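Read-outs throughout are calculated quantities, based only on the coordinates presented, and are distinct from any laboratory measurement. The shown structure was predicted, so the numbers you read here are calculated from the model rather than taken from an experiment. Cβ atoms are built from the backbone, for glycine too; each structure is taken alone.
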Structure P
């Protein structure tokens with residue numbers, strides 16, 4: 001259960017550092033200290049959180065949680081412009097999620113891979 005919480009926290013960090021949504025200025029200013037802290041620590045936190053998941057011997061190496069950890073690392077490296085590492089982790093996530101058939105998470109991984117190849 002704790003690994004799911006770790007992966008959910010990774011998703012929140014990724015949403016913040018990717019900056020796809022622009023909040024109103026008042027909300028941005030109100031939360032500026034927290035946002036700045038997250039921007040400076042999110043990368044290390046994502047690495048640490050996913051490390052716990054990937055090192056958990058009780059998890060199936062081809063399971064959803066391991067796939068989600070690879071997805072999180074791939075999206076982090078995509079944001080950080082580290083294309084080779086992003087491709088490695090996103091390709092592994094795609095391999096894992098493909099075995100379960102079409103899903104929104106598989107679509108997200110495939111979209112990220114296409115964006116990297118542009």
Structure Q
């Protein structure tokens with residue numbers, strides 16, 4: 001369980017870093033095939049639309065609020081991400097095939113904090 005919590009903490013910090021450097025390859029590997037995101041604007045985008053918009057940008061400092069591993073293969077992470085001086089509350093749902101497999105980001109919803 002501790003290893004899962006540490007890996008999920010690291011992944012969530014890496015997401016902001018990858019977005020800031022425009023690292024599409026990292027995000028392609030992380031996102032589940034049926035990924036969905038609700039942006040702060042209310043727009044909902046799928047995996048392809050999200051990846052098309054990845055480009056280098058300002059830093060996104062991230063503060064983890066909570067990590068909950070549900071059973072063995074599902075997890076919910078809540079964090080605050082600062083982008084261009086605005087704070088956003090993020091809820092991220094992760095799944096994996098089984099223990100030992102990589103976590104994948106299945107769903108992501110954010111809104112102004």
Structure R
């Protein structure tokens with residue numbers, strides 16, 4: 001009898017699904033924003049502010065940014081796991097990546113809801 005020992009974190013299917021869903025969210029947002037920009041092209045800062053001032057657009061933009069950050073986290077984390085062998089270096093890179101994604105998402109949220 002052959003005993004198979006499975007090792008690893010087991011992220012597989014869940015992260016694959018998260019990347020696909022986040023990519024879909026970003027694609028839909030890009031189509032919506034592209035359609036809005038085709039219909040009415042904002043040229044001044046005031047026009048951009050009025051475009052982004054609505055609660056619906058703010059929510060969609062926040063959803064886009066969170067999807068982008070999580071999508072990037074999964075991709076970069078997989079790169080670190082595949083190509084960085086020393087555990088200490090990998091943990092440091094994981095931590096720095098996570099902190100930068102959280103910081104970027106927080107900063108973007110502050111900018112969006114400050115309008």
* If distance in nm of label points 7 Å out along Cα→Cβ at positions 13 and 45 is computed and equals 5.1, the structure in P, Q, R -> R
* Asked: If log10 I(q)/I(0) by the Debye sum over Cα atoms at q = 0.12, 0.13, 0.17, 0.18 Å⁻¹ is computed to be -0.38, -0.45, -0.79, -0.90, which of P, Q, R is the source?
  -> Q
* Have a look at P, Q, R and say which one yields 2.8 for distance in nm of label points 7 Å out along Cα→Cβ at positions 53 and 101, as calculated. => Q
* **With helix-only ellipticity at 222 nm (-39500 (n - 2.57) for each DSSP H run of 4 or more, over all residues; to 500) derived as -28500, matching label from P, Q, R** => R
